[in-house]
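Nothing in this text is a laboratory measurement; each read-out follows from the coordinates by a stated rule. Since we're looking at a predicted model, the values are computed, not measured. Cβ atoms are built from the backbone, for glycine too; each structure is taken alone.
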Structure 1
Amino acid sequence: MNENYAQQIIETFKGSSLERILVIDDAYDAPEFEFDAQFCGAILDKLTAEDLREQVPEQVLGEDALDDAIEALEGGDWQDDAISRAAAALFHVFIESRHGSVDPGGVFAATKGAALDALDPLLELLNRCSDDPKIEKVGKGTALDASKAFRPDLIFMDFFLSPPERITEQLTKGQADYDRASSIKVLESILKELADCVPAVVLMSSADVANRKDAYLKSVGDRVMALRSGFLLKSWVQGHGQDLTASGDAADVLMDTSGSFEFGRALETALKAWKVGAKEALEKLNSDLQEFDVKDFAYLLRFRLYDEGEPFADYLEWFLGESLRAIVDDKVDWENSEFPRLNDQALTGAIEGAHPFPSQRLAKFFHRLRFNSRETRPRGRFALGDVFVSPNHKRVRMVISPDCDLVPRNENPAAARIVTIGGSIRGLHEAHAWAGELIFHNSPRAIKWNNKDLMTHEFGDCSSLLVDGKPYEYFASLRQMPAQTIQKAVLADLSRVGLAVPPTVDFGAPVTVYLKKMDGHQAKPVKLEGLKEPRVQAFMPRGGKELKTRVLFTPKFYRDLRARLQGLSEDDLHSDDRDNWKDWLAQAEDVRATMLRKGLEAPGEGKHDVWISVGKPKKKSWLEIVIDTSEDALIQMHGTELY
């Protein structure tokens, strides 16, 4: 039996700030008419029917337009535009009524009926999502003009926009590519016109092309951020009235879209403002460079860099990088209202739950911010921040000598030996793996530095470092700010220089749920099999007073667990556990907020005596959720080695 998430979707939409929804589908484009004697005769019958005005109001087809069409039909002038306009007006009414009295010869039902029927359940669901629904339905031909006038908050976009003359549902690859390109072109035009409106977008199709969503949006350019888009299979929403159902991933797509709408709009607007400033800054820097005289750089090399032994490329990285950052700060419109809005904690309140598949993008992004891999610019010497990894990939050493002692002036550096600090590479599931010391070494890891593990080394080939007779290979170089933070901590434990707030680095871990059920006269823990998305998004503790892992569950897991508990009877549970079970269900929304927004600390006791364990089950509570953070479980879940 499929779950029905319709009511949850409706409640989420009503709690959001979404107001105007635009649905774009070729089903709403009038079909290509063949104006022969048979079809024109059928149109004439409809236009001259006594009850025409009961079906077709004057605002859809005016009296003059009606008279012109009848005159052309009776005169046999079948190519007259008045006839095609009248036919389009009849189709417009047919979209809403599906009544045969406005369908000449049954052409509309034959060519568009199935496509319109497939959209009806979605439209009914969307209409229920507001007490005052503002929904417009348009085809390809009128989409751009309708968007300008309507200024939607959310666009449902047909993945394949077919031309009016195509009526077959079976597309060749060439036809599918053409229709997809047509859809992309229309959406790109709309988003360009609505640049200040920033609508969210849900792609939809009768075919399961969810795996092509990212490529579609990439073709649109930078107009749609991933966090403000989704894919909806039309068959996920079916039925009418009391039989209306929303199944599959409809809840994830629609609830995420509505819940993240306001935050996503503010974030996308702010990032666009930053991008505009960054582009202007790059142009300004390029303009400034053109004003330099060649002698400026020649004397810099002759009287400074040659003597210092510093490569010109390394100097340019600092010189141009810092210059660009300074100009960006000047050029970005920081007074844009969306920047301060993002400081409002309530803005992210509707975003809940773990990622079904936690992404490594943030870890890679933060790693790039902290480390310079030097893959395209080989090093010529040791430098502050150089990190070397042991042969077993478990230990690291970092150079903490200041650069002024390492630059080989007159062929020899000022320092007699290199000073390094030691550390260990830890998995995200291990203790003391802090988010602030993230490293991406084949997968997200963390470094635990030991301020007492100091060592000196002879100068040699900078591609490796000899440690107790073993060669540590060069991995990457920490950038100046994080490297100096570690250096200062080693020297004097003074105030830190660097990022005060580490990122929310997370990893995915599988979970198992145990429920104590009565077996005869005794309650025994029973594993709940078949729960959907049995995994958590586990956030590494930042250190200091925060020592426990915080976990978020997926909305689908919560909904399935809630449904399982709702299906129990008092006889299934021990008398000591029934009150906790009843309280859990009675306060399900509070539990939802904790599991999907605030997160639970692990290990620890959750609400209503639900225990969150790490590793092995304790089997003491009536309901226990066990998180498996063993390396084997994480490797199996991610399909990769964790080093």
Structure 2
Amino acid sequence: MLNRIATIIGTILIISLSLMALPINVAVGASPEVKPIPRQYILEGDELELVIEVSDSDGDQIELGMVTRPAGAVFFDNGDGTGTLRWTTDFSGPNSSEGSPYNLTFWAGDGENTTVAQTEVIVINKNRKPQIVHPEEVSAFSGEELIFNVTGYDPDLDSVSWETISAPEGLMFSDGNPGSFSWSTAYSDSGDYNVRVCLVDQYGASDTADIALSVLSTEVFGLSIDTISVYPGEYAKVNINLDNLESISGFNLVVNYDASVLTFSSIKETGTRTETFEYFTYQLNYRSQTGDILIVGVADIENGTDGGNIEPGSGPLAEMNFYVSNNLEYAGISVPVYFVFRDPVEQNDNSLADEFGVKIIPDQIVFENGYIKIKSASDNSLGDINLNGVAMEIGDAIYFTNYFIYPNLYPLNPVQWLNSDINQDGHGGTVADLVFMLNIIVNAGAGSSKLSPGGGVVSIGIDNDGDSFRLFYDSPVEMGGLALTLQGDNKLDNETVIRSSFEMSGITVKSAIDGSLIRLLIYAKDGQSMPSGLHKFIEIMNCGDLQIEDIQLSSADGFMLKSLYDDNPGMVLPGGFMLYQNYPNPFNPSTAISFDIPHSTAVNLTVYNLLGQEVKNLVNRNLPAGRHTIEWDGRDNLGRAVASGIYFYSLTGDTFSAREKMLLLK
């Protein structure tokens, strides 16, 4: 073995000294013969598999091996006179094209003689392009700095460089890895842009990336109106607010409010951002538009020392004040207070002026309108007049009745006013609401036990003979109450006497004298009602001349009735019995029957058919003096609708009897 190694080394030395061409066969005696090995070519990253074939004419056993080979190469002696070399090249470093060419030296021996063969491997550069790691999209608000990075990587570890192909003006790039882009955007730069960047290696291979830039619009100027909640009858303070990122020196605003619900009170600049303005004014019903308000402010109207401009920030420009209607029909609604634009050409409405006096048109401003939300009563608060948290209880009724007689001592604030609309007709604090509440209390929360037979107009009359002042009402329906305020020509004193003329129980009369005013409250309780017809209800002695200042009338089930003031001295109680023709006649399905009685007495009103048989008994009780109206709904005593035909109605009293005919047509 030592002799074989010495022979191999000697042979290699001979080869090196003689610089013979490849392949070279050195034979000592009958040496093994190596099949010529051509030069090998391979790309970076590929695997080389090279098979060496050797023959021996003596038929000796052959051994194969290698003397020189690249790092990482593996050689196998297959034991059959062949050997295999396997080697995978790299893209960079000592096993790449950077170390090419690579020498391969093989040997083959038969135990006595050795043959050496050489070749070389040329590794061809297989350049891979660099790669860019980048964001797909970058966004920022205008006026802010937009920053993002791009990172380059070359798989072959080649040196690389950046190139910016396209970019918006103002975008700066700092070379390096990563490369950094930065852009100090202006408010006017809002929009969408594209950046294209290229990474190139030393061999010219490149990668290109597109990055989408989105510069979001910034609200440089924003005008808004407050949205607030108030009770009916309250004052509402509504601010006009400005959010500005740049200074302004003036404004020209036009807003509108609903004059049917809101009553304008004032506009103030005190305590607002315009408090130091040299000029601030407003004009109602601008351009004759109902509800339009023009508000103008200028920081420096005399071109003096600058310093009054509104600097960047946020806050109110002006404070508007409105009285909200106490009409409860508006409860629960939102009343808009909003910017209006009525000059599309000049675009002065709702414009601003920058610090140099240049107009900022509405298209450059973001607007937000406001609302005044009018609160409504909840189911739990409706009827809570004394605000103790419990609705529809006797304490509420007491406070409510005192309100009609002593309004200065028992006022209704906006919350109480809202809670006082018991019958939900949209009108708070009425005698009808009081009657409705009393019906609920009497009927243990079930509401009114009666149904109003119909509307109609109640006439209120005065009979003044100089010594006394008498009030009459003539109502087509039963009433639940009335509230009355009388105005005297002089201050009333303790000698003034107020007397009620009702002959029946269940009617409460309350009165109070306040200077030259007399306030009266009459209401039915305990399920009673004030009778229909003509009745004297109040007589006032030692009062001088009185005039009706205000009057409210309620039906028995708690709804408002219309009234007609009749200053007619002849409106007195009837002087005798009278039965009137029903109206309408003919009728379908109901009709009203009126009659007069001169004094309180028991009366009977009954409907009969042509055979004289009783159909319906309408009245059979004591009634006070006056005119009474009773409705017949065309049904019999069992509640059944009667047939078309002629019917009679008869009225009888202690000394009176009368009969009339009527016709039902269906």
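I have 7, 24, 21, 16, 13, 11, 7, 2, 0 for P(r) over Cα pairs in 10 Å bins from 0, in percent, for residues 132-363 alone, calculated from one of the structures 1, 2. Which structure is it?
Here the read-out was taken from 2.
Hey, distance in nm of label points 7 Å out along Cα→Cβ at positions 60 and 228 derived from one of 1, 2 reads 3.5; which structure? Before the final figure, lay out the partial values.
Numbers: 1: 3.5; 2: 11.7.
Answer by label: 1.
If distance in nm of label points 7 Å out along Cα→Cβ at positions 100 and 468 is computed to be 8.9, which of 1, 2 is the source?
The value was obtained from structure 1.
Taking -11500 as the value of helix-only ellipticity at 222 nm (-39500 (n - 2.57) for each DSSP H run of 4 or more, over all residues; to 500) derived from one of the structures shown (1, 2), identify that structure.
Considering all the candidates, the number was obtained from 1.
State the single structure among 1, 2 that was used to calculate mean count of other Cβ atoms within 10 Å over residues 372-379, giving 12.0.
Details: 1: 12.0; 2: 18.0.
Source structure for this number: 1.
Among 1, 2, considering only mean count of other Cβ atoms within 10 Å over residues 412-419, which has the greatest calculated value?
When mean count of other Cβ atoms within 10 Å over residues 412-419 is calculated for 1, 2, structure 2 comes out on top.
105, 89, 44 is what came out when Cα extents along the principal axes in Å was calculated for one structure; which of 1, 2 is it?
1
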